[in-house]
Each structure stands twice: as structure tokens, then as C-alpha cells.
Structure P
Amino acid sequence: MAEALKPRPTYRNIHITQILQYRLPPAGIVSILHRVSGALMFLLLPFIVWLLDVSLSSEISYEQFTAAFGVGIGVVPGWLVKLAVLALIWAYLHHFIAGVRHLWMDMTHSVTKEQGHSSAIVTLVSSVVLTVALGAKLFGLF
């Protein structure tokens with residue numbers, strides 16, 4: 001009877017070369033992106049503080065702030081400044097929405113596989129949709 005049982009599969013850590021073949025569930029993707037967005041916001045914190053300082057110091061510095069999006073900052077072109085701000089927008093939105101998702105799961109004790117899957121999809125879609133909308137405004141599409 002014992003020999004009729006199939007051996008249990010063994011799971012090992014994947015190697016970095018296998019990362020593209022590995023299929024994470026949406027909750028795993030949200031978890032990784034939550035860490036990435038937090039790290040991105042932390043690393044770009046000096047840029048955020050500089051933007052805040054330049055935008056609030058005086059009328060002249062506010063003009064420099066708005067010009068940074070058009071002509072750039074020093075050797076950095078304006079489109080790259082906008083791209084960095086767009087990355088910050090995505091990082092903030094994703095981190096915030098994923099954080100609210102985690103708080104909701106903690107408060108309601110709703111940790112079923114189906115609920116985790118659906119809330120992860122909502123998190124991914126809403127952060128991308130809001131980023132596209134704010135990015136369109138940032139790049140002057142409306």
C-alpha cells in the first residue's frame with residue numbers, strides 16, 4: 001500500500017536564470033512590486049525633497065520647477081525628468097493601493113486564495129490605470 005503512493009514533489013529555491021520561466025500568482029507579483037515600489041520611493045527621496053523645495057521656495061524657483069519638466073535639469077532632458085516623476089507616481093500609487101489591500105485583509109481576516117487572487121488583480125489594474133491617467137496628464141495629452 002505504501003509503495004502505491006506517489007512521491008511528493010520537492011520544491012527548491014529557483015535560480016536567477018529560471019526567473020523568467022517561473023509563474024508567480026498575482027498575489028506574489030503584487031508582493032514583489034510592493035517591495036520594488038517602496039525601494040524606488042526610498043531611492044528617489046532626495047529627488048522628491050528637491051522637487052518640493054524648488055516648488056515652494058519662491059515664485060522664481062517655482063518657474064525653475066515647471067521649466068524642469070520642459071527643458072530639463074542641467075544635462076538631464078525634460079522627458080527623463082517626466083519619466084522619473086512617472087516612476088514615482090507609479091511607485092506611490094502601487095505602494096498605497098497594495099498597502100490598503102494588506103490592511104483590508106488584516107482587518108477582515110479575508111485571506112482565502114480566491115479573495116487574495118481577486119484583490120491582487122484589482123491592485124495591479126487600478127495602479128496601472130491610475131498611473132496611465134496621471135502620466136497622460138504629466139505628458140500633456142489632456
Structure Q
Amino acid sequence: MYPELMVIPMREELTRAGIKETRTAEDVDAALAQPGTTLLVVNSICGCAAGKMRPGVRLALANSANAPDHKITVFAGQDREATERAREYFAPQPPTSPAIAILRDGKLVYLMQRFVIEQATAQQIAGELVRAFDEFCAKTTA
């Protein structure tokens with residue numbers, strides 16, 4: 001684990017974008033028990049999280065008409081219990097960090113793993129997330 005002082009700016013980059021931190025397994029369960037769609041971001045201290053994933057998530061949220069109902073984050077390597085619980089919702093997909101998931105009513109419907117994040121720019125990640133928001137988070141009208 002890194003000293004908390006080092007990761008504060010990395011945490012704040014997402015919380016300033018309106019993403020709620022979940023730091024315990026109970027926090028994750030409570031957040032994912034809410035009805036609707038939830039963006040779950042597995043944050044990381046790595047360079048691809050800093051240069052690609054976090055900026056891509058912020059861009060997508062700022063440019064989407066279909067943002068998820070709820071937005072949460074866990075920090076891999078820091079909040080281990082919360083991260084392990086979040087990854088249980090991704091089963092049978094292997095654990096990866098960083099990662100970006102969309103869950104509907106607590107069920108995984110979309111997962112962007114590290115290997116995709118590493119090969120994309122922040123703008124490409126944002127574009128893909130906006131597409132995923134449109135597909136999985138759009139509100140239906142009766």
C-alpha cells in the first residue's frame with residue numbers, strides 16, 4: 001500500500017467528477033443494491049489510470065446525456081476489502097486494475113479491463129464509455 005497522502009489526488013480526481021468512494025465491502029454492497037445503473041471504477045496508482053482511465057471517465061461523464069444513475073469507485077491496492085468485493089460482482093472475469101464497469105441492478109452488463117485501457121487514449125476511452133452509457137444507461141420512456 002502507498003501512503004494515503006500520495007493517493008489523495010488520485011482519489012479526488014474521481015470524487016470531484018461526482019463519483020462516490022466506497023472504501024469497505026459493505027459500502028460496495030450498499031451502493032450496488034440501489035436500483036438502476038451504476039458505474040464502478042476500479043482506480044489504480046498506475047500510469048494508465050492517471051493518463052488514460054481517469055481522464056477518460058471524466059470526459060465521458062461530462063459529455064453523456066445517459067450517465068449512469070449511480071457512480072462509485074474503489075481503489076485497488078489501497079482499499080483492498082472494497083476492491084475484492086467489487087471484483088466479486090465482475091465474476092467470472094479475471095481481476096484487473098484499472099477497470100471500468102457498468103452494473104444494472106447489481107448485475108454486470110459492461111466491463112472495460114486494463115488491457116483495453118492500456119491501448120487507448122483518454123478520448124477513445126471516453127468515446128467508448130459514452131457509447132456504453134447510451135446502450136446500457138439510457139432511460140426508457142413509456
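Computed from the coordinates by the stated procedures, all read-outs in this text should not be read as laboratory data. Given the structure is predicted, the values throughout are model-derived calculations rather than measurements. Cβ atoms are built from the backbone, for glycine too; each structure is taken alone.
So helix-only ellipticity at 222 nm (-39500 (n - 2.57) for each DSSP H run of 4 or more, over all residues; to 500), computed for just one structure, reads -24000; which one of P, Q is that? Considering all the candidates, the number was obtained from P. Determine which structure produced the value 0.93 for Rg/Rh (Cα atoms, Kirkwood Rh), calculated from the coordinates; the candidates are P, Q. Working through the options, I get structure Q. One of P, Q was used to calculate mean count of other Cβ atoms within 10 Å over residues 54-61, giving 21.6; which? Only structure Q yields this read-out.
A value of 28 for relative contact order in percent (Cα under 8 Å, 6 or more apart), calculated from one of P, Q, originates in structure P.
If mean count of other Cβ atoms within 10 Å over residues 14-21 computes to 7.9, which of P, Q did it come from?
Details: P: 7.9; Q: 15.9.
The structure behind it is P.
Looking at Cα Rg over 2.2 N^0.38 Å, for residues 38-117 alone for structures P, Q, the greatest value goes to P.
P, Q: which one has mean count of other Cβ atoms within 10 Å over residues 78-85, as calculated, at 15.5? Of the options listed, only P reproduces it.
Have a look at P, Q and say which one yields 18.8 for mean count of other Cβ atoms within 10 Å over residues 110-117, as calculated. Computed on structure Q.
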